[in-house]
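Below are structures written as structure tokens.
Every read-out reported here was derived from the displayed coordinates using simple, explicitly stated rules and does not represent laboratory data. Quick caveat, the model's predicted, so the values are computed rather than measured. Cβ atoms are built from the backbone, for glycine too; each structure is taken alone.
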Structure I
Amino acid sequence: MPLDLKQLLINALKVYSPSHKEEELAKFLYGVVKEFSDEAWIDEAGNVIAKRGKGEPVIWLHAHMDTVVGALEVKEEGGVVWGRGAVDDKGPLASYVGAFEAAEPSSTVVLALVTAEEDDSAGTEAILRGGPPRPKYIYVGEPTDLHVAYAYRGGGKIELYINTRGGHASSPIYGNPFEALYEAYQELKRRLRPGDRYADFSLMPTVVKCGDAPNKVPVECTAVLDARIPPGHSCAELEEVLRGLPARLRTCTEPAETSPTNPAARALVRGLLRLGVEPKLSKKYGTSDFNLLISLTRDIAAFGPGDPKLAHTEDEAIRIADVEAAAKALKYAVEELSRRPPFGGGT
């Protein structure tokens, strides 16, 4: 009997799983997937890994279990499900589990449900070092609104910091560390010239902390800025932009792009056509595990249900019909790719 994807999604949403706190969800998902896997295990990074079939080519279905912080009420009405992670990434994850269960492959299919994508990608970093058999093709579960995504901008986390000796808030001799922090932010904007286009850098303050008492000059003011790096630019360039500022680059991931006509993307396009869904290609403004997984193969695409504009919002909701459609399209794509010769060929 096929999986009930709506119930799977609702059950997954009821388990709050921010980055590095996915253990309960991993145990639940392991209990689900082991029933239809040849092998299944939870690795040292907390990833749920499952395998079906044998032989080449190896196809990975990859999605992440974690969400951003902030629990939300889980509810369902009129074929729509709400909850933290409904869009990013438990809706896509449910589709990937459904495709893994339903597909009848002629080669090896690996399901990788990973940890910490919203933070440091610890789960994906672990499977890059070893574990499941190496893939020829990869599908990355992300909310693409059923578009086939073949490119992502890079991303970096920048920390601005101002330190002082503190002092009494009434005295003019101590200066204003908040203004100094803001001036550093404005200078960074002048250097980076962020914009709204895919080809632009973007820069968004996400965490600002300054002071600990209402009558005391802050000893420390810090701001974390989320920067996105367009194609043709690099983490090294972003680091150079910070030179001379009270700033450091905490983490950084390079932009990634592959051919929109690579075999994984084309198989997915044909799967959508079989469902009567008009295939659309897209480049993603964000950053995901796609940026890391492309080091294993350029035959890769990101795909999943869910409106990306709702990701990380207080209104995360997804249509069950889209979750089911994504699972079917992935099933068709996996079955097609599993019949391809492992070292190329085919159509």
Structure II
Amino acid sequence: MKITDIEIMELSTPLKKPFKTALRQTSVSESIIVKIYTDDGQVGFGSAPPTAAITGDTIDSISGAIVDFIGPAIGGMDIEEFEPIMHRLHGSIYRNSSAKAAVDMALYDLYGKHFKLPLYKLFGGARRELESDITVSVNSPEEMAGDASEYIKRGYTTLKTKVGVDSKLDILRVKSIREAVGMDIKLRLDANQGWSAKEAVRTIRILEDMGMDIELVEQPVKAHDMEGLKYVTDNVDTPIMADESLFMPEDAFRILKLRAADILNIKLMKCGGLHNALKINAMAESCGVECMLGSMIESKIGITAAAHLACGKLNITRVDLDAVDLMAEDPIEGGVIVTGSRHAIPEEYGLGIVGLK
């Protein structure tokens, strides 16, 4: 099964309502779709969204990296030479993690098809279904409480609440949501780097004293502020999760060595795909640290790849894969079966993606 061609195209899908965080706002899901062809007629699917505020990647940079660097580096290689292919992929260009992730998942799709296995079984076969949280975008306390209540009516039992814009107002946001949904709903906070270390500690302690029962707080400080992340982790009772501080396996090594966070949030677009995600999870598991599998506002192809990995590994104990349910329509045929918060993995080989509708 030799690689003969790589094709890319742009895909844009409207969201049900604008997605707002401390870093950015968007009303559409944009992605580059990758199709890798082989000499035996197989096609592998991958995708990557432009998330410039987080990864630095744009539509043009993703396309350029694939066409000018990654494609020429892996063209003609045999899928059975998987480790050499991954070596070529990651050595073809510096950074450009989203472009690498899109090609990586298409290669894994082909790998699963070649050996006639769905990827979750290739990764370990821990489970076939997942339950995702859903994101409550940062808005006024009243609007966020209303959105949270609507999600609970739709069957969600875990909410990821965006904060980090104004710590005093953030406390009111959390209080309003907790009062609206009650104490039986899991509540996660994501500050998206919006607080300083001391502000984070002060805010989290207030929420703890109020009895808000927060499951975890994600990336309270700037991505580069590893010392600040550790300071927050060491000075609150609530578990702290690293997100933007974690891109590559070497970042995971540093976080684990410093004990700078309690949980790691792996995103394929940050780490360059499934190959590096497996390395990060293995390191974390060796250190007794659980992982979450997260996502960007991206196509169902990327969500499917992340779901396969999460279903393969027991150490991935949480998922944040709500992007499909945030979209006004689903243009992808096949892949993960999303029913509200439930994500079920198909039994087809590879990712189980059929194509675009």
Relative contact order in percent (Cα under 8 Å, 6 or more apart) derived as 25 - corresponding label from I, II: I
Comparison of I, II - label where distance in nm of label points 7 Å out along Cα→Cβ at positions 147 and 203 is highest: I
Structure from which -11500 was derived, helix-only ellipticity at 222 nm (-39500 (n - 2.57) for each DSSP H run of 4 or more, over all residues; to 500), options I, II: II
At a computed -0.24, -0.42, -0.62, -0.96 (log10 I(q)/I(0) by the Debye sum over Cα atoms at q = 0.06, 0.08, 0.10, 0.13 Å⁻¹), which of I, II: I
